[in-house]
Structure I
Amino acid sequence: MMHFARVRSITNGETVMASAEIEAPAERIFEALVGKEVEHWWGSADTGRMVDWSADLSVGGRWSAVFRAADGKDLPAGGEFLELETARRIVQTRAYGWDHPTLGRRPTTIAWLLEPIAGGTRLTICHGGFAGLQEAAAEHAGSWARVLAWLQAHVEAGRPAAM
């Protein structure tokens with residue numbers, strides 16, 4: 001049973017906040033976020049899939065990813081890890097390596113916070129850097145809801161989300 005009601009995402013036009021309650025320990029979720037496993041859960045038949053992920057898991061380390069859209073176009077992104085605290089916190093920069101229609105190549109910062117709760121972990125994302133680009137913030141709020149649903153379904157049940 002998928003619990004999408006436990007996934008929320010909002011924006012004030014400058015920052016996106018998204019959260020999910022996931023029935024798994026923080027260590028399991030952290031590994032799914034930073035390891036090669038991300039290629040198995042990030043995406044869907046409708047949107048496309050993560051096809052390449054690499055990361056130097058250290059503060060100042062670089063990461064890169066390629067998302068292959070449903071139309072077959074490769075959409076690269078990358079950035080740097082600013083903070084890493086295993087199973088608790090990830091802060092990273094991100095910039096698209098292509099001209100995103102609402103964000104362009106503007107760098108943004110994503111903070112992931114993993115908090116133990118009864119029955120699992122609350123994962124909260126704070127994605128900032130959208131000042132002046134409300135349409136981009138709204139689009140990313142919707143995208144983060146999908147990403148958290150995919151992660152939740154993968155970690156909890158090992159099956160793709162239908163979102």
Structure II
Amino acid sequence: MDYQFRRAEQTDLQIIWSILKEAIIRRKEDGSNQWQDGYPNEEVIKNDLYNNYGYVLTSNKNVIGYCALIKNNEPEYLKIQGKWLSENDFIVFHRLAISGEFLNKGLAKKMVLLIEDHAVSNQIHSIKADTNHDNIPMIKLFKTLGYTFCGIVHFRKSPRNAFEKIIKKLP
């Protein structure tokens with residue numbers, strides 16, 4: 001398969017929202033409370049696109065995954081109950097989702113690795129992210145990829161597990 005990771009475009013909005021709606025349903029079916037409170041929604045995605053935060057994973061030019069990448073700007077991360085590994089520049093990713101028809105192919109892992117590559121190519125060596133305590137697939141992915149649990153952050157009055165990974169500088 002030919003996978004590409006690129007900035008999302010306005011024309012991607014409907015497919016991105018479709019992928020996220022599927023993921024919201026999967027979270028519920030998995031028994032997770034994550035994304036069961038009206039977030040994310042289409043307005044959030046429009047805002048991502050407006051601010052150039054949105055990124056997509058494509059296969060043969062078809063959008064199959066989505067995430068938002070934000071540099072150094074997550075106010076809730078300043079209030080962590082715990083301690084981050086670093087205080088350097090960082091990329092945070094939110095709203096990572098893969099299309100239902102492409103599940104169980106390692107594409108969430110691939111997407112996180114592409115996020116890491118993107119960060120390093122922009123001279124950023126810290127990736128931060130968070131997830132609900134009951135989003136077991138994401139917690140397993142963080143562990144598999146060497147992310148460190150750093151503490152708890154809160155979003156919409158809900159505690160979330162916060163993780164960070166320091167990406168080694170390339171020689």
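The numbers here are math on the coordinates, done by the rules we state, and not lab data. This one's a predicted model, so the numbers in the text were calculated from it and none came from an experiment. Cβ atoms are built from the backbone, for glycine too; each structure is taken alone.
Here are the numbers:
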quantity: Ranking I, II by relative contact order in percent (Cα under 8 Å, 6 or more apart), the structure that comes out highest; calculated: I
quantity: Origin of the derived value 0.45 (FRET efficiency 1/(1 + (r/R0)^6) of positions 101 and 149 (r between Cβ atoms, R0 = 30 Å, to 0.05); candidates I, II); calculated: II
quantity: For helix-only ellipticity at 222 nm (-39500 (n - 2.57) for each DSSP H run of 4 or more, over all residues; to 500) computed as -9000, the structure of I, II it came from; calculated: II
